[in-house]
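Derivation of every value follows stated rules applied to the coordinates shown; laboratory data play no part. Please read all numbers here as calculations on a predicted model, not as lab measurements. Cβ atoms are built from the backbone, for glycine too; each structure is taken alone.
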Structure P
Amino acid sequence: MWRECILGLNGRETFGRIVPHPDGLRFRVWTREWEELGLGGGAVVAVQLPHAAEVLLLISSVVSLPDTGNSWVHFVPYSA
């Protein structure tokens, strides 16, 4: 089940839709806003989920959907 929320990504508040996934988390965000963040696959991001402690997650993939103006970002747990 999805829900719309604001995530903190490296300290920047970003509005989007989160969807739990068996191996992590998917986040749908406006492509323009995502591009402004300058993040991509392989980056480790400090993610502040609503009502939860900040966690480090790895961006495993980003899929842009040009017809909708959205991108899907797939996060997985990060371990150093």
Structure Q
Amino acid sequence: MLHKLCAACSNSCKQNDNVKIARCPNYLKCVTESEFNCLVEELDTMNEDMDTLSDKAKKLIEKAHEYNDFFQRDNTTTEN
């Protein structure tokens, strides 16, 4: 049988239960299914937020180009 600490770890360096382990420097806790689902939901939310920010940034850049074009036209007509 696996050591109980190793059984709860996601690394592949498993030890038998007869080994004395107080603490392992390689220990990496396995996530539960509900923790994993929460992480996936957080990623989905982040992706939605990223898409929203990307759309806003594109609109802002378009607006900046429009203003730039307007001021360039305005400067051209005032110089002539």
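Upon calculation of distance in nm of label points 7 Å out along Cα→Cβ at positions 13 and 61 from the atomic coordinates, which of the structures P, Q produces 3.2? It was calculated from structure P. When relative contact order in percent (Cα under 8 Å, 6 or more apart) is worked out for each of P, Q, structure P gives the greatest result. With helix-only ellipticity at 222 nm (-39500 (n - 2.57) for each DSSP H run of 4 or more, over all residues; to 500) coming out at -2000, pick the structure among P, Q it was computed from. Answer for the origin of the read-out: P. Among P, Q, considering only mean count of other Cβ atoms within 10 Å over residues 53-60, which has the greatest calculated value? Looking at the calculated values, the largest one is P. To which of P, Q does the computed value 5.1 (mean projected area of the Cα convex hull in nm²) belong? Only one of P, Q returns 5.1 for mean projected area of the Cα convex hull in nm², namely P.
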